[in-house]
Structure formats: C-alpha cells, structure tokens
1. One of P, Q was used to compute Rg and Dmax of the Cα atoms in Å, and the answer was 26.4, 98. Which one was it?
2. From which structure (P, Q) was distance in nm of label points 7 Å out along Cα→Cβ at positions 280 and 504 calculated, if the value obtained is 3.7?
3. If distance in nm of label points 7 Å out along Cα→Cβ at positions 160 and 232 computes to 4.4, which of P, Q did it come from?
4. Who wins on distance in nm of label points 7 Å out along Cα→Cβ at positions 120 and 512 among P, Q, i.e. which is largest?
5. Using the calculated result 2.8 for distance in nm of label points 7 Å out along Cα→Cβ at positions 168 and 496, pick out the matching structure from P, Q.
6. Ranked on distance in nm of label points 7 Å out along Cα→Cβ at positions 320 and 536, which label among P, Q comes first with the largest value?
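Read-outs: derived from the displayed coordinates by stated rules, not from any lab. Being a predicted model, the structure only gives us computed values, none of them experimental. Cβ atoms are built from the backbone, for glycine too; each structure is taken alone.
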Structure P
Amino acid sequence: MPCEIDFEPIGLRVGCAAGDDVLDVARKAGLQMAAVCGGRGTCGQCKIMVRSGEVSPPNETEQRALTAAEGREGYRLACQTNVLGSIRVHIPARSLTATQRLQVESLEVQVEVDSAITTYEVHLPAPDQDDMRADAERLTDALRQDHGLHPVSFDLAALRRLPNQLRQARWSGLAVVRERELIQFEALKQSALGLAVDLGTTKLAAYLVDLGTGRVLASRGLMNPQISFGEDVMARIAHAMEGVDKETELRQVVVSALNGMAIEMCVEVRTTPEAIADAVVVGNTAMHHLLLGLPVRQLGLAPYLPAVREALDVKARDLGLTLAPGAYVHLLPIIAGFVGADHVAMLLATGLFREEGIVAGLDIGTNTEVALRAHGRIWCCSTASGPAFEGAHIKDGMRAADGAVERVLLDNGQVEYQTIGNVPAIGLCGSGILDAVAQLLKAGIVDRRGFMHPRHPRVREAEGGREFVIVEGAESGNGRDIVITRGDIGEIQLAKGAMRAGLQILLREAGVDESELDRVIIAGAFGSYIDVASAVGIGMFPRLPLERFVQVGNAAGMGARMALVSRAERRRAAEIAAQAEYVELTGLSGFTDEFAMAMYLA
C-alpha cells in the first residue's frame, strides 16, 4: 500500500510503502539521521515523534533504549517504527547529523512584535510657486498631519539622499523611522528588515528578519574569520594589543564577513542590504569590544574589566556595516569581562532568569558561560573550555564537516561509528571525540584518570603514548588510521573539567547540591550535537536523570532575534544583566581543587 511521510520541521514529504521503517525512508530521501548502531535500535539516537497517522506499536528494543519520560512524551525510534499508513513525523535537531544542524538553529520563542522601527506611507504634495517648503519640512508636515508623528529628526545620510529620492518616487513612498528619527526614505512598499547576529568566537550566525511580522526570512552560519588570528579570546586580545593596526585588522575581517552574510541573505529574498533598517548584535565581551573598536587590553589583565557594560545604540555605518543609510546597531548589555551580551541573550531566550526551582544553563563554546538560577538569584561565570570540542588540539580532530566521525559506539568489543554525510571517515569532530571517550571509559579501556589500558586489540603503542584506533586505514577516506590518543583524552578532560568546575563553584555559592538541579539547559552549537548520555558518562555534566537535560541550540541567536523585534525584550535584557551576579573564578578559593577533581572522568 503506498503511503507518505511528512518530515517536520524539514518540510519534506516522501512516498513509501506500508511496513517500511521511518529511518530507512528518511535515509533514502537524503535525510541524514543519527543512527550509529546501523538501525538495530541499540544506540537510541534516531528519536522521532509521530504527530499523526498509524505506526507499529513500541517494541521491547525501544522500551530499553528510551527513558520512561521519553516514552510518556511520545518519543519513538525511527529504526523501530514501521509505517502503517500516511504519517506526519517530527525529527528533533539532536536526531539529525551535523550537516543539517547548523549553528543558526535554536529553540523558537514567540514574542509580541514591537520593533524600534516603524514605517509610514506618505503622499506629499509636489512643490510649486505657492508651496515652497523645504523637502525635509514637507515630509515632516506629512508625518505629523497623516500619522500624528512629531517632531522628527533626520539622519544626515538619509537627508543627503532625500531630495533625489522624493522626486524619483514622485513624492510618495515609505518613511522609515526609528524612535522619531527618519533613517530611510524608500519608494518601495515593503516591510523594513532587521538583522540579528550572534558574534561567536568560533562561529557567526546571522538572521534576516521581517520587522513587521518577526518572521525569519533567511539565515546564515559562517566560521568567524578572526580564527586566523587566534583560536580563543585571549589569543585575539594578545593580537589586538600589538597595535592599533592589528586591532583594526580583527574588526575589519569580521565586519566584512557580516556584510557578506547580509548581502547573501538579501539576494535570497530579492532585496538589498539598504532595506535593513535595524540590527542587534550579541557576542562575548571581547567580540563586542573588537567590533566597536573599544580597547581590549584591560580585558586581558586582572581584574578583567570591560570598557562599558550598558546596552549601546550605534550607527551601523560607524561600524562599517552597509545597511540602510541611518540604520542603528543595538548591542545588548554585558555582565562582566568574560560574560558578555551573548550570555544575556541566552538567558533571555531560555527564560532561565525567571525559572522557579533550581536551574543551570551552560552555553558551550570555546568559552563556556555557566549560569545558575536558585532562590530568586542568578549567578554566572565563564570557563575556558577551549577549542577541543571543535576538533582543535586533537590528533585526528576536525570541525563538523563531511567525513567527520560524529558518533561512536563500542558494542561487544566492536567499534561502530557514524560520519557526517555518511561518507568515509577522515577525522573526529567534537561529538565523536566525546562519544569515544565515554565509550572507552564505559568499556574499562580508559580509567578515571584518563590512563589507557592495553586490554583491547585496537589499543597500540605510538610515539606519543598509547592510542585507540577508531577507524582503520583500509576503510577511512584518507587511507590512514583515525585514532584517539591519551593526549586527546587529556584535552577533553581539561575542557570538561573547566565547565564542570565552574558549575560546582556556582552551586557552592548558592548553597545547593547538584542533585537538587531541576533542569540543566544546554545551549550553543556544539551543545546541540552532543550525546547528553556521553557527557554525563564522562562527568562533564552532573549525574542526573537524562530527562532533566534540555538542548536548545543557538539560544544566543534567538535572544538577539527577540531583542531585534521587541523593545520590551531589550528592556528585559537590561534587567537580566543588572540582576546577574558575576563570579570571577580566577584566584577564587577552592577553584583549583574543584578543577582538579572535575578533570577526573566520572
């Protein structure tokens, strides 16, 4: 019997036959779902939710692989679910491989649209001998008479263009106004557009938004080109401290990237960047300062103070961004030297700042910001988790791209793995490295200290110490063995130890135990890719029931979008920044001991 499956939120409808399993149908349609066990149901990674239609009932394999809470919520395994008729299926982001889980993806939060931008349709009388008002006066009078708007000031760049634009448009068009300042006049009858940007240390995420509806029209993700000047924040601060030309260099490469992303998105929706009337940018404190051209030297020296904490509104052209003539960029407030506007945006998007109970939030990246909400207060800190989760400093590490091993499973001593793109393996990305360490620990091949025992045929002695062969050269895409070494395990211990120690310090500040955590929110691009069970297994996260963890994707990007379309959310972001209590870990009593303990594998 012919059937169809609607895959959401991908928007793909695929024909199939009754009795086909959902995983097989998805793969044949080109959807790359996580299923490292090959579809036997043992890895539990191909989770779906059947929204409508008839499918086979849950079997024993599923019941073993899914938690009780997942079962109650209606989760199924795609590989164990057979189609009995046409169905509609939702695929969570964590069930997709990294090629389809871009750093722009996040939870969706609906907010009431109340943009700082308002557009007014105007029809002006043409001048003559009896009406010799200046062009700006003529437009101001029309806005006052037709829309009750007065007084109106003019952005200088917009004013320079106004006389020609009025005449070319035959005295009719749209006046684009931001907080009573005219920043653009255009003949086209279209909604003003906005740009929201998450300026990450490693990745950039940008969204083109209709300011009238709040709808995202296009999005782009890109590696931050500043990486060529240093992988982490401190390296870039050091580069900027070499001189004004070096600081300018850092600013220009990222501005050029943002302009390029804006052009690409506007081409996609058949408009130009001049239609972008407002923008919101979030990033950590160093990225914020470098974009603004503020000095960063003081960020690299104790007590690590920012130049400014408050929210800022600056002209886009002053930053080198080529948007509407008078467009502004709103930068959300920052909390401290190493907890920036991106963390404020994450708190805003997830609602952590108003949570009841005890809730932790980790925004995982090259720097990981940690927040804890308890007893009506918010504590936060920053930890240097480093670039290991991006594949850096790992012998066979690579970024999440085709050919990267992203899932690893040891089943009865046999290694099973899955690559991004389902192509021959050429390296290990962060989620694959994390899985590998968790599986080696679980199998007893690696102990809590990270020591690798020679008790498996794939463990071998190498020049730098012992290593475990994940993929043999005969089946890899480059003819070389792909391994994880003792040094690689050490890099993961440092990264996971830093963030776990930060969380433990905040719990200590709040006077609560980790077992009391009601929920742990995991944000950030990498946070979307990881297997939470693996992270818990190595002690990166507290040993809590898996249903207490929620992965939300790029929450900072969502927070930027919320602030873009809502002045109320901008005010709320300012309140969050003022409420947050920053804990500086450097030199804090007990942090060194906490970090040393957190480096042990669970």
Structure Q
Amino acid sequence: MFAALKLGAPSAVVVGSPNLEIAGNDNAPMYNTLKYGFNRRFQGDANWILVCRTAQDVVNAVQLCVQYGMRPTVGSGYHCYENFVQNNPTGMLIDVSMMDNISTTKHLSTDGTLVTVEPGCYNWKIALQLFKLFGKLLPGGSCYSVCAGGHICGGGYGISSRLHGLTVDYVHGVEVVTADEQGSVKATTVTRDTRDEKGQDLLWACRGGGGQQLGIITKYYFKLDELPPAPMDDVFIVQISVDWNVNGKLITYDQFKRVIDCYAQFWADADKGLNKYWDLFTLMHAHHAGLGSIAINCQANEWASMQALLDHLDAALAAATVTCRSNPQAAYGLCNGHRVAHMQVEEYPKDLTYTGKCGTQFNILKFPWLTATQFFNGNPSNSRFKNTGSYHTKPFTDYMVQILYKYLTMQQSSMPFPEQTFTTVNAEIQIDSYGGKINTFPVLSAAVAQRSSIIKCQPQIYWNHPQDDDINLWWISNFTSELYRYCPTPGWKPEFRPGEPQNESLKTTYHGAPKSNAGQGTDGGYFNYPDICIGTLQKCYAPIYWPNYSVYSRLQKAKKEWDSRNLFNSWQSISRADSGDGLGPMLGPELFEPSTQTGP
C-alpha cells in the first residue's frame, strides 16, 4: 500500500499513521500534528494523510481510494463543527490546504477575466488579493483562517452579504474530482456555460450542497466583472456593550427581553433592516452572564445606516433601563484576541462621536474597509468547541427568549457533572444580521434553501480540557434542543443509524430542532454549521439543512449522477440510506412540509 501511494501520488506528501508498522514511513512523526483540526475535540484516525499540491494529486489520491477500498475524507481549513473530516478509521484524509493559489485567466467565450480560487485559500487571503489586485470583494466569511474549500460550497456568507448576497451567488464554475460508477476518477470542470443538464446539476449542488458530498472541489471560478466593488471610503465601526448587572443585581428577564427584542426587531422592520440599510451588518454576542456583558458589534458603509441603528438601539435600551456604553477600546476589541492591550482608553482615536436621542454617547471608529475586515475576523484560538446555527425569519418568540435567559444565566450548581468546569466566559449565543440582498435571489438559484431569513442564530461554547467535555456539551445540546422544542412536529426526535455510539452528554429530553415553522419563525439550519444532535438518518437532518423538497430532491439527483458509489459521505451527507449502506431512497416531500406546531 505504501509503495502504491508513493507511486500513485508522487508529488503529494504521504503521511502514514505511526500505528502502521511499515518501512519507509518517514513522515509518520508529522501525523501527531496533522491529525488535529481547528476543533481540538476531534483527532484523526485515518491510516493515511495525503497532502496534495495539485488537482492531479487529488485525482491520484481518490483513484487509490477506489482501488484499495478506502473511504476518502477531505480537509482544507479543518473548521468542521462536527467530526466529519478527522473521523475516518482505516481511510485516507486528503489534505488540500496547500492548494492555496489565486490566479486569473481569460474567459474564452467573452474574453473577460476569470478569477480562480483554490480550496486552501483562507478568507483573509482572498479579501487581501481581490482588493489589492482588482479593488473587488467576495462576500465571504469574516473568520480569517476558514478556507474556501468547504466554506464556499456550503453557501458562504459574511459582513458584506446583506449588501451583495452569498458567496455561492457569484460562483461561475468549479473543478471537481469525482469517481463514476465504474471507478474511473477524473477532474471535471463545469461552469454556467456548460450545456448538459448533468453538468449543471453538479455545479448547482456545489453552490450550497456542502463539502464532501459529490467529490472534491479543487478550483472555484468567478467572473471578475461580476464581483462586487470593495468600498474605497472609510467604514464605520462601533461596539455597544450592555451590562448583565445593574447596581449589583442581574438584569431581569423583562430587561433582557427588551434587549433581545429591540435588536432582532430592527432587522424585521420593513422600513429598517428588512428593506433598507443593506450595507449595515451586526453581530450580537449574547454572552453568558458570567462574562458580564452582551456585546453588539456593528459595521456600516454609510453613516445614515449606522445612525438609524444607533437611534433604534438607544431608545430601546433606555426603555429597558439597562447600562449601555460604547467606547473606542471596545471597538478595537471587536473580536477575540485582537485587543490593543497596551493602549489606554483615552489614547484611542475618537473619529466620531454621536449622541443618541436618549443621551447615550457612541464613540465610532472609521477605518478603511480592508482594515475593518481584518479587525472583524472572528477566529478564537484553537480549542475544544461545539457550535451550531439556525435561520430565523422573525424575532424570537417569548418562549425562546425565556430559554435564552435561562441558559445564559444558568449556574454550574444546577448542572450535572459537578466535578467538571463549565466555561461561562466562552458560552454565548451569537446573533448575526441576515437577509438584504441574500433574500432577493430565487430559492432554486443555488442549493441554499433559505432565502427569507432576517437573522442567523449561533449557540457556541468553547473550552480547553477534555475532562470538561461532558458539562459543556450538555449545556449547548440541551440549550439548543430546548430552544427549538416547539419547532418540529410533535413527537419528532433525532434518530441515529443502528450501532452508532452516542455521547451521553449530547442526549436531551427536549428533542428540538429548528425545522421550518412560520409561527416559530424558524427556517432550518446551515449545513456549514452541522449539529450531530439532529441525528444521522437523512429523514431527520435533510429537512433541517435543506428545508425545501425541490432543493433536496435535486441534490439527491446530482448525488446519484456523480457519486453513485457513495464514495464521498459523512454522518449527515446527501442521500445516505438510513441504514448507512449505499445511496438509499429518495425522500418523500411530506418530510419537508413546514411544521405548524405552536408553543407557549
């Protein structure tokens, strides 16, 4: 096997597991590092890791998987929220992180310029090169070390998406390494100019269907003249902090509800976030009370947008009688790990001061767009974590706000696993603004089913030590399950493939999931934020990630056309049989019908 790998992929770096007692496995010491991804909860168990440099390396690697009956998984930035990449016992992990080139070529039919992005390109590199070389941007994520490979094909969104749309809305073509039914492996290029239906199905599925589904994407193509222009004027940045404690006492549920409601309502109002101010993007970090405050990070291209938001928040927060403050030091600390610690508050540049109608003074910073993009990168340090995400088409219901308050003020003494440490300072629910231009694209224009949401909700928990896994996993799994208790149909529960081991700390009694429900204001989850708690039977997870039967049935069609062997798969991949064998049945439309369950 080792000789076959060296011969079959001569320009790739072959790293065999140290558990393999074979001669010539000189790179085995690298395995101890390469087996980890960004989420330190997971460590790899593949027999082989192939670090590829070219698309031909990937073709050769996949051909070897077919030849020797190995399951391939693929990693670029290794930010997967669940163990879909590292978990590959006796298989091959195909690493494309070193394929990180950005280049241009001529588009043959129009003589225009095509921008080619390889899967190992991380978000910051894409932002930097598109700006410096062309004055353009791609509306992708703000976490700088997330790579194009999995980020784009899952949908891709970021600070500029309300103004310009999702990343997949700009994908002109892809190069994908696939294996046909006979086991022949090749790199196929499909673009929007491709005439055959099968090729269009492949491209469409790669624009929102997620990674590790039909093949391995080795190139993304974008038409340069279709990419949005990057802002050349300064943008406005502010961070607003709301204290959890007022006069030494925890704010009440009613006060908390006013804060959450006023934030979400801005994005729901037709004359505000829903139809206007698309250049405005916000992140609410509703931290656990143990951290001391709730932060609202805001960025706007236009002053009118920032002013509209500040006026709205100032009035609502004053009515809530909470302590609200804004200062340049907080703005400099917009994201984890990016504070300028040696500077005192008075030393920060006060570019603009705005006093709201209720008297709150907001200190606003102005930076060039590229500088602001760097400040807004949201990567915490490598750690153990579990995050998930869901789409909301309206503000949270009263019941949901009660659950938010319950878990964000929960004390460790009321939780199981008393011998472990609950990481209150790293527990939060992040609420991103959404919609705008995103919602103007037709539902079937890409394999992203959600085109009517106004906010995206991301429960998150980070910790450092494996001995604290159970308590932190318990907190977030019970939090999200109870939050969405009344969204799916009554009696719904996550189901798993027979024989699959389950972590006891991920089991809940609430069995909630953000299934589409107009009354609850939910519209499913984001495949790039997978949650194993939803289950591993496709009848459970498919209606959550792609809550539109026309979308999912076309994804199943593309799967059968391009990966009939089901070579590329994960615990929550397209068209998996509920038994885990083969491609499985086509799901029926009844599973995708929105829920009408009501809650208290």
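1. P
2. P
3. Answer by label: P.
4. The structure with the largest value is P.
5. Q
6. When distance in nm of label points 7 Å out along Cα→Cβ at positions 320 and 536 is computed for each of P, Q, structure P gives the biggest number.
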